[in-house]
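K.L.:
Pasting the structures here.
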Structure 1
Amino acid sequence: MTAPVGQLASISLDCPDTDLLAGFYSRLLGLEEAFATPDRGVVALAGAGPMLTLMRVDHYVAPLWPEGPQHQQLHLDIAVEELDSATDAAVALGATPAKHQPAPNQWRVLLDPVGHPFCLTAVRPE
């Protein structure tokens with residue numbers, strides 16, 4: 001194995017409203033704001049490994065999963081202890097269960113307040 005060039009610092013999500021998603025993911029994952037540009041077009045959250053950075057994009061188009069035409073380009077898998085209670089908690093924060101649930105006993109697919117798919121999962125490596 002060769003030496004890495006660097007370490008993953010952040011995962012960035014395009015969105016129409018950084019403050020909306022910052023509040024949602026702060027409560028969902030227990031993160032705190034680490035950085036914001038003066039116009040709040042970029043907000044970075046920290047506290048769980050790499051930062052989660054939210055970037056305001058004019059003319060944002062939410063992905064439609066699992067069918068297009070705007071497919072997801074990235075999604076987060078979030079480890080939870082119990083799927084039903086975690087799903088209820090995420091919905092209370094503003095998430096919406098996706099209509100398509102390919103493996104609901106292992107993963108719950110939800111959409112954040114602006115339509116990004118993310119999964120709650122109780123699956124762990126053995």
Structure 2
Amino acid sequence: MEHELLLKRVYEPCEPQDGYRILVDRLWPRGIKKEAAQLDEWAKEITPSTEIRRLYHQGDMPFEGFSQAYLEELESNEASETFVSNCSEQLKSQNVTLVYGAKNEQENHAMVLREWLKRKIAGGQYVAR
């Protein structure tokens with residue numbers, strides 16, 4: 001069976017097909033209780049730095065610039081290797097859902113992270129959707 005690497009807003013209900021749920025935000029999402037989020041992990045160490053996050057949200061950095069800066073941070077982040085390894089291991093037995101709180105579902109850091117993660121997991125048995 002193939003397992004998927006999924007994206008989902010934290011405000012959407014948890015579903016069995018989510019599999020292993022990882023919150024990929026540095027800050028805890030507003031209005032969500034920890035029990036309601038039903039998370040398996042909170043990977044705040046691989047999130048964008050406060051500096052680039054603020055620049056993007058204030059409109060001082062376009063999404064393309066933000067994406068590039070975040071990818072550079074991921075490549076130099078010591079926690080990235082462990083994160084990739086954990087996701088790869090989880091995908092062997094279940095879906096992995098990257099959970100985020102951003103309102104914008106078309107341009108956000110979780111999308112950048114998922115694409116980067118897909119490239120890092122070489123030869124994995126999953127379908128990215």
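Read the figures in this text as sums done on the coordinates, not as results from a lab. Just so you know, these numbers come straight off a predicted model, no measurement behind them. Cβ atoms are built from the backbone, for glycine too; each structure is taken alone.
K.L.:
Work out relative contact order in percent (Cα under 8 Å, 6 or more apart) for each of structures 1, 2, then name the structure with the largest result.
P.N.:
2
K.L.:
Mean count of other Cβ atoms within 10 Å over residues 11-18 computed as 17.8: which structure among 1, 2?
P.N.:
Matching structure: 1.
K.L.:
Suppose percent of Cα pairs over 25 Å apart works out to 21; of 1, 2, which structure was it derived from?
P.N.:
This figure was derived from 2.
K.L.:
Quick check: 3.6 is what I get for distance in nm of label points 7 Å out along Cα→Cβ at positions 3 and 51, calculated from one of 1, 2. Which structure matches?
P.N.:
Values: 1: 2.5; 2: 3.6.
Traced to structure 2.
K.L.:
A further question on this structure: Given that helix-only ellipticity at 222 nm (-39500 (n - 2.57) for each DSSP H run of 4 or more, over all residues; to 500), derived from a single structure, equals -5500, which label among 1, 2 identifies that structure?
P.N.:
1
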